[in-house]
Structure I
Amino acid sequence: MARSTFTYVTYIRTTPEKLWTALTDAAFIKQYWFNMDVDSTFKKGAPWKLSSEDGRLFDSGSIVESDPPRRLVIRWQHMIKPELQAEGDSLCTMELEPSDGAVRLSIVHSIERDASKFIEAVSGGWPKIISNLKSLLETGSIAVSEAYPKK
């Protein structure tokens, strides 16, 4: 049982098929995930990686489960910050469920560690990413232009 967990649920006015494509198409992902490059076939067992435009590997892992357009599970390892990388693999589960003209998207990101700094970090990132995804699918533009606002 995971000891540190972040859960996020939202409803998006779209179809499960369109949302699945938005979650698995590299060109679409780049639009809402702050120009990050995702490389994966999103098939069970496939490698998965998230890199910045300059080629730095931020996260990597593999696809644990892929059931289009219902469920996607990614084994996820952070690669940039040594203290987060040291925490090891996490698991990110995305579930899509039709709901009265919308799709309920739930994301559960968990790790087998108490008081995880990684889960603390993703709890700040996921709301921005999913807000952008929702805005892009519903309006055609993103809501948040920077992952980390300038101070």
Structure II
Amino acid sequence: MPGNSNGLKIRSVAFSDGGHIPAKYTCEGENVSPPLEFTGIPENTKSLALIVEDPDAPRGVYDHWVVWNIPPTQQIAENSQPGIGGKNSFGNTNYGGPCPPSGSHRYFFKIYALDIELDIQAGSGKKTLQDAMKNHLVASAELMGLYQKNK
């Protein structure tokens, strides 16, 4: 899926694209979700979906947050659970912050604008979400942050 299409953009006041994610939003801090802001949401958007993943994990892509049916608003507040939570790689349905075992990892916050609200069961995984989004994607964008443990 494209990194940015139709003018949709995602940003955070907590860190810049390609910048370092503050410890507050990781396993070394409060482990709360960072605030996110969206601009350029297409008019025909009925819902947003969000996937946060770490492609640098030792055993393949690690899912940190899977959420859908987020109202198409301009922001997600810090430490909030918008929409319906899907199962992440930690085995739960809420945000799990960066906690790389070694080195610096990249964390991609991917937002998807959809032309429907999805009818999938709460707690479903990322693959179910991605399959449900097919043919309904209006626009997408991503924000990448870096994190390396201090210890």
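Coordinate-derived values only; no laboratory data. Quick caveat, the model's predicted, so the values are computed rather than measured. Cβ atoms are built from the backbone, for glycine too; each structure is taken alone.
Okay, here's what the table says:
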quantity	calculated
Structure from which 2.9 was derived, distance in nm of label points 7 Å out along Cα→Cβ at positions 56 and 80, options I, II	II
Structure from which 21.9 was derived, mean count of other Cβ atoms within 10 Å over residues 64-71, options I, II	II
Per mean count of other Cβ atoms within 10 Å over residues 16-23, the highest-valued of structures I, II	I
Origin of the value 2.1, where distance in nm of label points 7 Å out along Cα→Cβ at positions 40 and 128 was derived from one of I, II	I
Top of I, II by percent of Cα pairs over 21 Å apart, largest first	I
Answer label among I, II for the case where helix-only ellipticity at 222 nm (-39500 (n - 2.57) for each DSSP H run of 4 or more, over all residues; to 500), calculated from the coordinates, equals -8500	I
Which of I, II yields 31 [relative contact order in percent (Cα under 8 Å, 6 or more apart), calculated]	II
